[in-house]
Structure 1
Amino acid sequence: MHIGPHHFSGRFFLAPLAGVSDRPFRAICREMGAAFTYTEMVSAHGLLHAQSQTLSYLDRDPAEVPFAVQIFAAEPEVLARGAVAAVEAGAGIVDINMACPVRKVCGTGAGAALAREPAAVEASVRAVTRAVRVPVTVKIRAGWDDATVNCVDVARAAEAGGASAVALHGRTRAQGYSGKADWSLIRAVKEAVGIPVLGSGDVWSAADALRMRRETGCDAVLVARGACGNPWIFRDLRAAEAGEEMPGHPRRDEWVETVERHVELQIEHRTRQHGGEDATTAEGHAVRELRKHLLWYTRGLQGGARFRRDATAVATAAGVEALLDRHFPPGAPFTFDPSLAAREAIAE
């Protein structure tokens, strides 16, 4: 599929995930087979003021092309200027977040609040497309609540403003991440616009992603929480696209290797962003930043609950390695239950 001039070899992407889809996790997912990845949500105001935390979100591998930066703000002119800053930092695609349900974001008029009025959506997208020469995409929700499901109108407004693609999460803002995503709305949006449509919501397994494609006709699927702790979902999807048997969950040694590689990448990421820290401090911060991933990696695993209990105190790469060997020793049974993994993910 294409977004603007960019061609993608597959149709399964890593969604923009606040606090999750940083450079290390994007790298892991791309290595596993993700056809495309987005940054986590970046404040357009923060880009304009060159805030150090905001700029850290733009850390990327030079091979990450096109580099897609998701921005948010309520004001069209701020979105436009933030988009320019993102492009200057290397963005080849700018995505506008009109889906975030978090109160502090919506309270400013950004995120899902921006999509309450299609006219505001069109004005915002038009301001950004006029400011940059890279494709502009938009992520939206079904609507604000059940009484105001307006995703079809919003998608049409985004297209009218010049968007090159639109992604739909099939829940309303009122739902947050509860209940079920309505995939029929993804099909409705696909039938209403001429630009590529990306589907999102309740993709917990490769089978879910493939079913979403079949049932909705969407051009690509955004894998979000289903990739947390399970980047191998992209390996399965890549195999499915090639007509091959899906490998499924990795064996113990490969699983440990991936977790330890993620730790290594996280330490490198922290060191790049905070060059003034000594190595021990940087490692400690990196491992603490990675703890949520360590917990996710053990979803559905026999012994995972005990690992998660002990992982809250781990602070070094050696500590992670020791914890892995203690709870998942070489040669011991390594049992993964996908249904348990899904239940644990939904319960978080």
Structure 2
Amino acid sequence: MHLIHSLIFLVLVSIPLTADTIKGFDADLSGYRYPYQVEYFSVESQQKTLKMAYMYIKGEEGKPVVTLLHGKNFNGAYWYESANFLHHQGYSVLIPDQIGFGKSSKPTDYQYSFGAMARNTKALMEHLGITGSIIVGHSMGGMVATRFALNYPQMSKKLILINPIGLENYLRYVEYKDVDFFYGMELAMTPEKIRAYQQKNYYDGKWNERYEALTLPLAGWSVGPDKERIAYVNALTYDMIFNQPVVEELKNLNVPAALILGTRDRTGPGRNWMKAGTVYELGRYDKLGKSILQLNGKIKLYELEGLGHLPQIEDFDRFKTVFERAVAEYE
């Protein structure tokens, strides 16, 4: 069954997409197929019973579980190539959609925080009988993963961060913006704007059908029936990126940690509203890795020259070499 779902997903993401073929999605991404069977966990949080979507692929007895945490502009489905790779090596793989993302619940009256997301992930793991895991986070998922490792070191066998945001404390350099600012920004999103942003910022101006297909959930939401709700939830989750920094706490990690960076990445939340007189350049991933080692010299740094914000998508063959090493070094 897992193989069938993976093959169907691979076919779907190879279909050329244009503005005319964008399908509007509801808040639950109904009709958008994930690469593995999606299950749902009822998590109790903030006096609510919320639906947390996840995929769990069991591996060989005795091999660790690897938990893959998605970025802000994605959901668990984009991990399919990494998950397949890990599973073929015998690892169990857990891929949750955080509350507010993917196929999970999207309450508009919820205090979104990295602490809450870490807690919800821990509750899911306990529900599945997982007592410990290698925690992997990409982009915003890196901030969730870091908070998880800080809060629950006993359940974190290792922390692996892939081009995470949060390697800088953004409010040191950028103006504070209210949630309403981000809500207006999200309401203005269109499939064309989403494509243009990702092409410029993720792939150095390059584009292909695979990159296009990975914009489908965001693009579908931007023309879907729940656009306003999605826009507000997205605004709330922007707020935590600026107001809940984790970089200063990296020195407090009590678990083995690795940092995998595509050094061409220039992702810098807030770059367009820098504080007056600021000369600091956000998002210099070619420099950030070395600055993080000054905070915590125990972190293992892997740099992938010429790759950007999504090395696992842009060039999986190059990425998997260091990813395999980072995961296996735990063992």
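Bear in mind that the values in this text are calculations on the coordinates, not laboratory data. Fair warning: this is a prediction, and the values are worked out from it, not measured in the lab. Cβ atoms are built from the backbone, for glycine too; each structure is taken alone.
To which of 1, 2 does the computed value 11.8 (Kirkwood radius over Cα pairs in Å, for residues 32-87 alone) belong?
Label of the source structure: 1.
Thinking of 1, 2, which structure, once helix-only ellipticity at 222 nm (-39500 (n - 2.57) for each DSSP H run of 4 or more, over all residues; to 500) is computed, gives back -11000?
Answer for the origin of the read-out: 2.
Given a value of 19 for relative contact order in percent (Cα under 8 Å, 6 or more apart), calculated from one of 1, 2, which structure does it belong to?
Values: 1: 13; 2: 19.
Among 1, 2, the structure yielding 19 for relative contact order in percent (Cα under 8 Å, 6 or more apart) is 2.
Thinking of 1, 2, which structure, once Kirkwood radius over Cα pairs in Å, for residues 40-119 alone is computed, gives back 13.4?
2
Out of 1, 2, which has the highest value for FRET efficiency 1/(1 + (r/R0)^6) of positions 80 and 176 (r between Cβ atoms, R0 = 25 Å, to 0.05)?
When FRET efficiency 1/(1 + (r/R0)^6) of positions 80 and 176 (r between Cβ atoms, R0 = 25 Å, to 0.05) is computed for each of 1, 2, structure 1 gives the biggest number.
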